[in-house]
Structure P
Amino acid sequence: MIPSREHIIKQLAHQFGFNYCGIAAAMPLDDDARRLEQWLQQGMHGQMYYMEKHFDLRVNPTKLMPGARSVITVLKNYYPGHKQKTSDFKISKYAYGKDYHDIIRTELNAFFEALKKQFGNINGRGFVDSAPVLERSWAQRSGLGWIGKNGNLIHKQSGSFFFIATLITDLELEPDAPLAKDFCGSCTRCIDACPTQAIMPNKVVDGSKCISYFTIELKELLIPDSMQGRFDNWMFGCDTCQDVCPWNRFAQPHQEPGFAPIPAILNFSSKDWEELTEESFKQIFRHSPLKRSKYAGIRRNIQFLQSAPDEPFEK
């Protein structure tokens, strides 16, 4: 029996380092467009002004790539096998190793080149969290999971510690069926655990209240005083809503060498972080997502955590 094009594509995706692969028909995301527009109008993007740009491209793949017929979505596990030794300055697990943009972009390009060898002169554009693409929506449409109450894509067998990448192509493919339901049920653990109450009803996350926003996206020199005592020692990003999610009991350590933790991430003591110089920061974290916050941002975050009141914040 000759394997289908869809089967070949999924085999190649695994061959080039991706854990899961799904396919959706390229069409406008009308429902997502309405939700995104309302989210922006309510100012939930804070100072992430880039979210306001290219709205029409975000919700219509044929405008990103004329002639698009299919959207191939791939997931890549980043759940680490080791944890930080100190909990005074916590770092989101996705940032333990090298910058995922570089690693996944290389693998996605190799994957697409293999598709062209297999299927001939096809066109396509790959996206890794750096262009106006609604990756989670495409992953959900491709049957790879459902959007949880915390806004993350959740895979039924493996949880939510995944990077998502998309490949928009003019290749005509049979789409996968989306999941018939989501499996969060009545669980509200992520909502209850969010330190800043950023997770709202109906799967809405107020990005302007998220710890990841304050510690990574916010470019101002000061974090608002109203957030003092709420960060639960998160210095860069936040995994609280994922850590408490019951579906992440299925998470398994990744097998990607590029995501191997930078030794300093695991081994730095509080004193090491406090005494870190800008020169050392640039050397140690030159390939790390931490460079996105720059040295000044990391210093700001550390000082903010140190200035927080001793009493934990109570909702």
Structure Q
Amino acid sequence: MDAEFPVMLSAGEALTDMIACGHGQWRSVVGGSTWNVARSMAKLGLATGFAGAVSKDLFGQELLRASADAGLDLRLLQQYERPPLLAIVGESTPPDYFFIGSDSADLHFDPAQLPTGWSSRLQWAHFGGISLARQPLAGKLLGLARQLKAQGVKISYDPNFRNNMHADYDATLHEMGRLADLIKVSDDDLRGLFRCPDADLAFKQLRAINPAATVLYTRGELGASLHIEESVWRADALKVAVADTIGAGDASIAGLLYSLFMHPERAPENHLRFALAAGAAACMASGAQAPGLQQIEALYKGPYKKN
């Protein structure tokens, strides 16, 4: 029934992080920027779907199991007899990645195969990550974003810069920027996306693409800012014991989407602080984490005050 379809969506890549842990040892962890966002929203209690494709081997089966455990709508997750997509994480803080996935399952995602009526309840759809830099998947996702935007769904976009985003990504950056109601970007993202060492100058270029979009601008230990038209709210970073920063940005945008959807009455500075609390909570354990609402709210209610 339509009532059972998700109100939140994240579309793109689900992959396996292979994390170096010393002396030739590696640890595999389910991940992927857009999948992390989906899992985080579901962990917070939102009816969420992840639209993407995974392999049928042990890596894909683990992603399927983790998706089920997170409470994601499995009807939107496709599986193909193709190789898995792997992220090789040589360093965790700051994260240093490269990707292995020629003709991998994620590239075969087919929006036309999603169930009839699947988007009838959608309020927000999130896009980003390396999925928008990998063809033919990127073209399919751009088409899906256009379709949902026309349908009245709000669009969230986190480019999440990686080294496979070259000058040929610029057209995607501009189109997604124009479609987006909400953009999340870090200072490192800005330097890479605009090939500019001055992150603040690059931020002005981003804002020029779509001045009407709300922007969450994160700067690590320097905190973050929320930009709504001409107004700006700033907040300091939370002081927590950091295991690593993998997935912190994904948790922060998921936290902001949760706050916007569940608490529209909140002042912008409190939306920002909830997003920072979600990102900080994700840093407190190694690997990409989906922190729970109780943990996030404990951090949010600590140094911060909310409505």
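Only the coordinates and a few stated rules stand behind these numbers; no lab work does. Just so it is clear, the structure is predicted and the values come from calculations on it, not from any experiment. Cβ atoms are built from the backbone, for glycine too; each structure is taken alone.
Overview of values
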quantity	calculated
Which of P, Q leads on FRET efficiency 1/(1 + (r/R0)^6) of positions 64 and 296 (r between Cβ atoms, R0 = 30 Å, to 0.05), largest value	Q
helix-only ellipticity at 222 nm (-39500 (n - 2.57) for each DSSP H run of 4 or more, over all residues; to 500) from the coordinates reads -8500; which among P, Q	P
Structure responsible for 0.20, with FRET efficiency 1/(1 + (r/R0)^6) of positions 128 and 224 (r between Cβ atoms, R0 = 25 Å, to 0.05) calculated and labels P, Q on offer	P
Comparison of P, Q - label where distance in nm of label points 7 Å out along Cα→Cβ at positions 56 and 216 is highest	Q
Read-out mean count of other Cβ atoms within 10 Å over residues 8-15, computed value 31.4, structure in P, Q	Q
Relative contact order in percent (Cα under 8 Å, 6 or more apart) - structure with the largest value, from P, Q	P
Rg and Dmax of the Cα atoms in Å, for residues 24-87 alone derived as 16.9, 51 - corresponding label from P, Q	P
Comparison of P, Q - label where percent of Cα pairs over 31 Å apart is highest	P
Given 2.0 for distance in nm of label points 7 Å out along Cα→Cβ at positions 16 and 120, calculated: source structure among P, Q	P
